[in-house]
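Each structure below is given as structure tokens.
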Structure P
Amino acid sequence: MSRIEVIESAAILAALASLWPLIAGHRSNWYRVWLLAVLVGMVWLAVRRIRRVAAAARHAERRRDEAERRGRPPFLG
């Protein structure tokens, strides 16, 4: 796991922890702003992860296509 992935995972855990005051009934204005900032951060993080997965899928498909052209199974490529 890369350093960025560890940071992203920590951000997800922090976002989940940010929900506990809401569950406990805390409703101040600064907290709502904080939740909005967390939401924006989670959307940004989701987009990054989706792009990373799509790039990995494209890379795997290219490797498979190259292996098929050479006549070898992809897992030996």
Structure Q
Amino acid sequence: MRESHLGQITRWANFVRSNPEWREAHNEFINALFDSHEKIIKTLLKTKHGKKKIIKLYGIKNTKGYDWLNHKKTKKMH
């Protein structure tokens, strides 16, 4: 294991041990990432050729598997 990676794991383990409320902060961070991603996708869908850009960006082969790509109006993605 790389030394820098091992150091990151050690710092995270120490943080978790010394902060009993770490889950709440971690969940807020992860949820914010998902919210930000959804906003970016919705904004991109409003642009010219937005759907094509998303399909290319994610390498989507079967758009039928993504209901939100098949509607005129953007719906919630999950």
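Bear in mind that the values in this text are calculations on the coordinates, not laboratory data. Quick caveat: nothing in here was measured; it's all calculated off a predicted structure. Cβ atoms are built from the backbone, for glycine too; each structure is taken alone.
Hey, helix-only ellipticity at 222 nm (-39500 (n - 2.57) for each DSSP H run of 4 or more, over all residues; to 500) derived from one of P, Q reads -21000; which structure?
Value -21000 for helix-only ellipticity at 222 nm (-39500 (n - 2.57) for each DSSP H run of 4 or more, over all residues; to 500) corresponds to Q out of P, Q.
Once distance in nm of label points 7 Å out along Cα→Cβ at positions 52 and 68 is calculated for all of P, Q, which comes out largest?
Sorting by distance in nm of label points 7 Å out along Cα→Cβ at positions 52 and 68 in descending order puts P first.
Say we calculate distance in nm of label points 7 Å out along Cα→Cβ at positions 12 and 36 for every structure; which of P, Q gives the highest result? If you can, show how the numbers build up before the last one.
Numbers: P: 2.7; Q: 1.7.
Of structures P, Q, the maximum of distance in nm of label points 7 Å out along Cα→Cβ at positions 12 and 36 occurs in P.
Figure out for me which of the structures P, Q the number 1.19 belongs to, where Rg/Rh (Cα atoms, Kirkwood Rh) was derived from the coordinates.
On the way: P: 1.29; Q: 1.19.
Of the options listed, only Q reproduces it.
As an exercise: FRET efficiency 1/(1 + (r/R0)^6) of positions 28 and 60 (r between Cβ atoms, R0 = 30 Å, to 0.05), calculated from one structure in P, Q, equals 0.55. Which structure is it? Working shown, then result.
Values: P: 0.05; Q: 0.55.
Corresponding structure: Q.
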